[in-house]
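What follows are several structures.
Derivation of every value follows stated rules applied to the coordinates shown; laboratory data play no part. Because the structure is a prediction, the values reported are computed rather than measured. Cβ atoms are built from the backbone, for glycine too; each structure is taken alone.
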Structure I
Amino acid sequence: MKSRTIIFSVALILCIVVAGAGFWFHRYATMPVGVSETPVTVLIKPGQSFSEIVTQLQNAGIVRHAKRFRWLAYLSRDERRVRAGEYLLRASMSPGAVLDTLVRGKCLLHEVFVPEGTTVFKIGQILEGAGLVSLEAFLERTSDPDFLKDLGVGGDTFEGYLFPETYRFTKGISAEHITRKMVFQFRSVFTPAWTARARVMGLTVHEVVTLASIVEKEAATAGERPLIAAVFFNRLKRGMRLESDPTVIYGIKDFDGNLTRKDLESLTPYNTYQITGLPPGPIANPGRACIEAVLYPAEHPLLYFVSKNDGTHHFSRTLAEHNAMVDRYQRLH
């Protein structure tokens, strides 16, 4: 009888202790550090230990009693589930709400707009300007042979496969993650139906993207895209060189903005005044419309076009007509 009383007493004490601990943790988890609604930016980097994260939160005035916060995370099994990223937190948030925000990855997102026809180099500058990754890190990752192979992209870089779009990234993101997201977006746009269409035309996806990137750089208006694509296809079928200025420019290191006759006469893998056929790869990242223009070009026997200096071009069937238009719009101005 006495032993039963002891066991009952011990059990009762344990229950009281557990209940007290539960009440204590519940109170801690639901009590904000303060009342301030002023947002505090906290950047959690990939690979940070939970202990480092807690210290960072404490220094930012978001968490009080670091040991209790660690215990809260341990008991909820969340200490290994915190996601890297940039967060907007407030002292008025309870420890439980702070932990939930970090576990759910409710990060602050930065909008990044990548225009159609942007090169890999320019994308790197945009990302660096947004404070996401350095230009150097981005260029290094987007030219990594193993990474290119891993994502099934043929070529020396991801040029052409980083789809132009508006993206939202959080700080702390890696160049690899950004590249993957942009390539996956390209794959979602370049559908199996388009791949089948390319095959019917006797083209690889890489050739389609390469030609689309040239059309992207040449076309100033939407209506001209299929016409410019038609010109290039007609020239390719006749064994004529594409003679596209943007390809020459792409092959010039540190281009100063002034395209010279010497540039046109210099042999580079991208100088389509000197090489026959397509250059080895895309010269920019084309958008949906230019890819579609290459897959469905206009049906016109056009072979030439020249800028009219107003954002449009004059298209010609013969060299004589083309030379006359060059005199009219270029040489006489």
Structure II
Amino acid sequence: MMADIEYMMDAPSELGVPHQVAEAIYLIRLPLPFALDHVNVWLLEDQGSWTVVDTGLGSQDCLTIWDNLLTSFLAQKPVKKIILTHYHPDHVGLSGDLAERTGADVFMSRTEWLMANMLYHDELGVLGTKMLELFRRHGLSADMYEQMQYFKTSYRNRCSKLPTGFNRISHLDELEITGTSWQCREGRGHSPEHISLYNPDNNILIAGDHILPKITPNIPMPVQDLTANPIADYIDSLAAFEDIDNCALVLPSHRLPFTGCNARIDQLKTHHHDRLNTLLQACAESVTAYDVLPVLFNRELDSNQTTFAMLEALSHLVYLEKGGKIKKQENDEIVSWQVLNGNI
């Protein structure tokens, strides 16, 4: 139950204004032009330098905030490290600008680095076109298909530039920050090699998007690898966080810092299993991924939200298919899914 989660703040901090959440750690909320209207990034203070965890979207609003921070709050010490949790543009969008301006070393997992560069350099939107064609075969309406055309190159448009190099970090690597050791913890499903940072000395987890309060991270079907099973990856990779004390302070990339890590992990697992059971019931008759969006998302979706909803619907359907619960039916035009006998 959500009662197991305790928030350390009653209300969000002001956009762009540093808010101290622990010794030598500051929250900066940056604006996003979506229904989820913010992303949290973190400033970690060492004796002689700063470390930045994530940089926000490659937008003028976010750039202006960083300009102000670098000439005021951060001005007395250099930024020496930029750590990027994963490739999504609200996390890496300004990383190239910030690395270029500060000379900081960039740290990121290899798979996330490759994903960011693949999408950023897809100037013609080849992968975006492939995604829309995938959606069309899975029942997307003609009207929504037209509305989504902008998404073909949206990744590149949401990143101003990417860094020209990086230092690879992997699961269980350790980084020295704030005079103590931070462990890299790998999460999968939301992205392929998401890195969170755990400091056991002070019992603090910078969770990125892997463990969020109140909302659940989007678990999309990767368009470039339709053999993947991201729901299974996500649920399995939560095990890498179960040793973290339930009293740990969790610093998520969206919403408010909280305690109750183990309780939240249990809630996230229950959420996905409940969704899978609901989806299984909906597949009693032949349905497309687009047909089941109202089953999985009990709200009206705009074109941006529908993009992520389609990817998540596909990931849940694939999980059920790989588990032998439903069967995929294909013809020349449309892909549909239906329960195998006896699975409801």
Structure III
Amino acid sequence: MNGDWLIRGRDGRLGVYWPSNDAVLCRAERVPRGPWDAPRRVGGEQSVQTGVAVGQGADGYAHLVAWRPTVPGESGLVHSAHFRPLLAPLDWVPIGHPHKKGERTGTPAVAVDAEGRVYLFVRNRGKGVHTINQKERGGWNGWHDLKGSRVHEELVAVAGESGLVEVYGTNPDSILSWHQHEPGARPVAADPLPVRVEPGTLSALPTSKEHTTLFFADPEGMLYAWRPGGDPIALIAAAGPGPVATLRFVLDGHDCTLLAQRSASGRVAFAAYPTELESAGLWWTESGPQLPAGTRVALAEDAEGRVVAASMTPDGVLRLARQKDEPGLALAAWQENL
């Protein structure tokens, strides 16, 4: 899954999404902080391929985009909306292909602007980036080539606090980014940041009205934070492979950023620091049982504003740890949800 696969719906219930064979599955709390319902398929009975993106708008609605096979040797992108966690997601609806037809070209990334319009980004077969977005009154506008060269498959899309959309990618020499300057406009390329990034380690978090902070690891395993217009800031050695999960939350009255990642030991590692004050320092604290390789980690806040951490193993075992009702960031024991 590309994006925040643990979300809180507009009704306060938590929901999760994960890939399973040729489908995307979802589950949700029956009531906030209560038991969970059984897994069900997203988008009906249509088969989808690997690499599914999920994004959530300010209205709480979730939007999922995936590739599905069309004719032998070709694929097309499809979209499903999920309005509330306990409702069934809508059926997959075709979007198309950045080159009209062809094979799968890359893992999609999704962001939702302040008006609830979905913006989809995907690497194209020339290893640049294509985008398409929803119209204000339904349907989709045409595809647009954002250019770029030698772009790695994984892109990260996010809507900032302003509601404007940003997308980030990497190539062997730099971080590439495109930014929307006004609502409804196409994102425009910014100057590349010349830095070497380990592919597949990007994650982005809106950290103020002015800034989104991008997190990434270099090939030596050092984790960095970067805000456009500044220099990358070395944080700490990454706890493990892949991107860090991120969450901005209030801890004892202070605006803080929380990072989580499956560590090299197999446990979930956490680190927190005052938002945009990386100079304060941070360190990893591990929690929970050892989890198999390929386990994904996510962070969210529940209906009461408490931090919830989730892990999902490759075979679909969901575990949750919730913040205790006491000062500090103490988590209760991890619970397996069957």
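So FRET efficiency 1/(1 + (r/R0)^6) of positions 59 and 219 (r between Cβ atoms, R0 = 35 Å, to 0.05), computed for just one structure, reads 0.35; which one of I, II, III is that? Write out the running numbers ahead of the final one.
On the way: I: 0.10; II: 0.85; III: 0.35.
Answer for the origin of the read-out: III.
Out of I, II, III, which one gives 17.2 for mean count of other Cβ atoms within 10 Å over residues 203-210 as computed from the coordinates? Spell out each step's value before the answer.
Values: I: 19.9; II: 25.5; III: 17.2.
So the calculation was done on III.
Of structures I, II, III, which gives -14500 when helix-only ellipticity at 222 nm (-39500 (n - 2.57) for each DSSP H run of 4 or more, over all residues; to 500) is computed from the coordinates?
Values: I: -14500; II: -9500; III: 0.
It must be structure I, since only it matches.
Given a value of 0.94 for Cα Rg over 2.2 N^0.38 Å, point me to the structure among I, II, III it was derived from.
Working: I: 1.50; II: 1.01; III: 0.94.
The read-out was computed on structure III.
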